[in-house]
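Please find the structures below.
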Structure P
């Protein structure tokens, strides 16, 4: 019987990988052999998560993307399709909240 969590050869898109939940989800997917497309508005955070995934010897495609913007989501899927050709899992871990400067 094969391991039900084995993801070798599979690709996951994770939105919100710069945050705590998304980062841990992304790393867990990589630990079981999955490659990960990382979509987040936080460029530094998405790059940091990608570096950790690559240290696990898995492929990571970091994409700066605001998931509230349909054109950015479409561009992310184009990048994924160009890089990986196949897609298996989609995981949304972003909260959808934004930090706005306080009005003083």
Structure Q
């Protein structure tokens, strides 16, 4: 996903995420694994989006969330999570899960 890094954060369409590398600055391309994103209450989150689709994938749910980044995010969540399409959700991402691609920018 494309974003802007600065002041120790990655700024996205739906909010921001702390970065492990506080020296990163300017336009960046960032990567996240689907299981690295946790769905939380939107009232407590720094990053929010809207669930576009929910698929049951055996032991987990696969969510497609829009509005949080420049492209839809795919999230793997516990199959016990009560969520449905159209619902606004908060997203929590540990800083260590964010990978900035070296030499890449939008």
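Each value in this text was obtained by applying a stated rule to the coordinates, not by laboratory testing. Here the structure is a predicted model, which is why all the values come from computation and not from measurement. Cβ atoms are built from the backbone, for glycine too; each structure is taken alone.
Numbers at a glance
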{"item": "Per relative contact order in percent (Cα under 8 Å, 6 or more apart), the highest-valued of structures P, Q", "result": "Q"}
{"item": "Identity of the structure behind -12500 (criterion: helix-only ellipticity at 222 nm (-39500 (n - 2.57) for each DSSP H run of 4 or more, over all residues; to 500), calculated), options P, Q", "result": "P"}
{"item": "Origin of the value 1.1, where distance in nm of label points 7 Å out along Cα→Cβ at positions 57 and 81 was derived from one of P, Q", "result": "Q"}
{"item": "Computed 13.8 for mean count of other Cβ atoms within 10 Å over residues 65-72 - originating structure among P, Q", "result": "P"}
{"item": "Source structure (of P, Q) for log10 I(q)/I(0) by the Debye sum over Cα atoms at q = 0.25, 0.27, 0.28 Å⁻¹, for residues 9-48 alone, computed value -1.04, -1.14, -1.19", "result": "Q"}
